[in-house]
1. Match the computed value 0.20 of FRET efficiency 1/(1 + (r/R0)^6) of positions 63 and 119 (r between Cβ atoms, R0 = 25 Å, to 0.05) to one of the structures P, Q, and report its label.
2. Here semi-axes √(5λ) of the Cα gyration tensor in Å has been calculated and equals 41, 22, 15, so which of P, Q was it run on?
3. Could you tell me which structure in P, Q was used to calculate relative contact order in percent (Cα under 8 Å, 6 or more apart) as 18?
4. When distance in nm of label points 7 Å out along Cα→Cβ at positions 15 and 167 is computed for each of P, Q, which one produces 3.3?
5. Of the structures labelled P, Q, one was used to calculate Kirkwood radius over Cα pairs in Å, for residues 31-94 alone, giving 12.5. Name it.
6. Please state which of the structures P, Q yields -19500 when helix-only ellipticity at 222 nm (-39500 (n - 2.57) for each DSSP H run of 4 or more, over all residues; to 500) is computed from it.
7. Mean projected area of the Cα convex hull in nm², for residues 55-190 alone was computed and gave 12.9; which structure, P, Q, did it come from?
8. Taking percent of Cα pairs over 18 Å apart, for residues 71-134 alone as the quantity of interest, name the structure among P, Q where it is greatest.
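What follows is calculated from the coordinates using simple rules that are stated; it is not laboratory data. Nothing here was measured: the structure is a model prediction, and the numbers come from that model. Cβ atoms are built from the backbone, for glycine too; each structure is taken alone.
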Structure P
Amino acid sequence: MKLSIIMPVYNEKATIREILERVRAVDVGMGKEIIVVDDGSKDGTREILREEESRGDIKVLYHERNMGKGAAVRTGIASATGDFIIIQDADLEYDPQDYPALLKPLLDGEAEVVYGSRFLGGSGSSMISWHRFGNKFLTAVTNLLYRSSLSDMETCYKAFRASVIKSIPLRSNRFEIEPEITAKILKRGYKILEVPIRYRGREFHEGKKISWKDGFSAIWTLLKYRFAE
């Protein structure tokens, strides 16, 4: 068995080496491939990635221009060859040491999809207050529309059997990829099991990119895919 770790990256020169080392270090009890998708970085991230790629233990895919997180995730999924897939941000907010907890329900046959919840373990308290409110609101909208009982729809840590996520047509280019994935998984009747994870939120001066405007796109995405494919 093999785990594919998909890492969308855009202008993360301050953190990219550290997150790669953390991902390399974690023991998942199976083979793993690290697929980095550079989404048109212009801050020197690409040069660092070329150095890291030369070590031979990661695959780097380059978008010629910035297309958005969703586009990078879709590129990574298409290239993944593992039995399981986990999405990993490059900004150090999420801890790869949580991979075993995300994988266990998949390996035990308890679920086809597992989300790492920042709120089950209390780590969500490190979020900016308006960001925490926005996450809870979007999760509530998701639960209302799709009759689910999630605590953290917007989490980056989404783990899947590869056959599940590869069978779902994804179209989003930006941050609305999170609600699109969730909406389409729930509409297909898959159970999403949540496990608590660690989280250290960063602020905008540290490079956080998602904004309140993306919340409107998320709501529209949830509504759209409730009634459309």
Structure Q
Amino acid sequence: MSKQGIEGLENSLAYHFKDKKLVLEAVTHRSFHHENADKTSSYNERLEFLGDSVLGLVVVEYLFKLDKYYSEATMSKIKSYLVKEAVLSDVAESISLGAHLRLGKGEKETGGRGKKSILADAMEAVFGAIYIDGGYERARDAVLRLLQGRIDTAISSEQFFDFKTDLQEESQVRFGSLPRYVTVKQEGEEHMKIFTVEVYIKGDMLGRGRGRNKKEAETNAAKEALLKIKAVKTQ
């Protein structure tokens, strides 16, 4: 990784490392280390492990300090949603982190720069590196600079709820039965289909949802069913 490459990544992060070895370690995949043991003594998995904890703390602290009160269970769900591979790889792509990764030849040839798992791990490693280099406050600033918009969107849209899992748990406790999803309609052209799904519990239809794929439609059906069940419980 060239000096210009390091500077480019630092500019994207709005953070400049005092110890450049840390940023190099953060972008070094194990495949590069194994093929170039004479050029590098470490790779990013330890920093990734640390960065995962730093990221989790920053997210929970942010939620804790919001005016709206969130229970421990809700904060846990929001955190789990935000630290998952799909979100972190998207964040990594937003700063072109893949272009800066040090990968082994085989990993490069198989599209490693675009692999979500590698990008997500490297993003956590970068957060860990910033924490070691600049302390918690600088790491928190970097995390929130990149994730605050996603945190706020997740909260407002309730993206963090796993409605299907919640419905399954509620159904087992309340009815001793698992939900059953039935696709009742498919509309539109092949590349623009809209699915309609109904969810049944012990033969009763409790929710209907629409979506661009079956998973989205099932999620929306589960959400409606949960609202109905909770409304009955509060009566």
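1. P
2. Working: P: 25, 20, 18; Q: 41, 22, 15.
Only structure Q yields this read-out.
3. Details: P: 23; Q: 18.
Derived from Q, not from the others.
4. Working: P: 3.3; Q: 4.0.
The read-out was computed on structure P.
5. Values: P: 12.5; Q: 14.0.
For Kirkwood radius over Cα pairs in Å, for residues 31-94 alone, the value 12.5 is produced by structure P.
6. On the way: P: -11500; Q: -19500.
The structure behind it is Q.
7. Matching structure: Q.
8. Details: P: 50; Q: 45.
Comparing P, Q, the top value of percent of Cα pairs over 18 Å apart, for residues 71-134 alone belongs to P.
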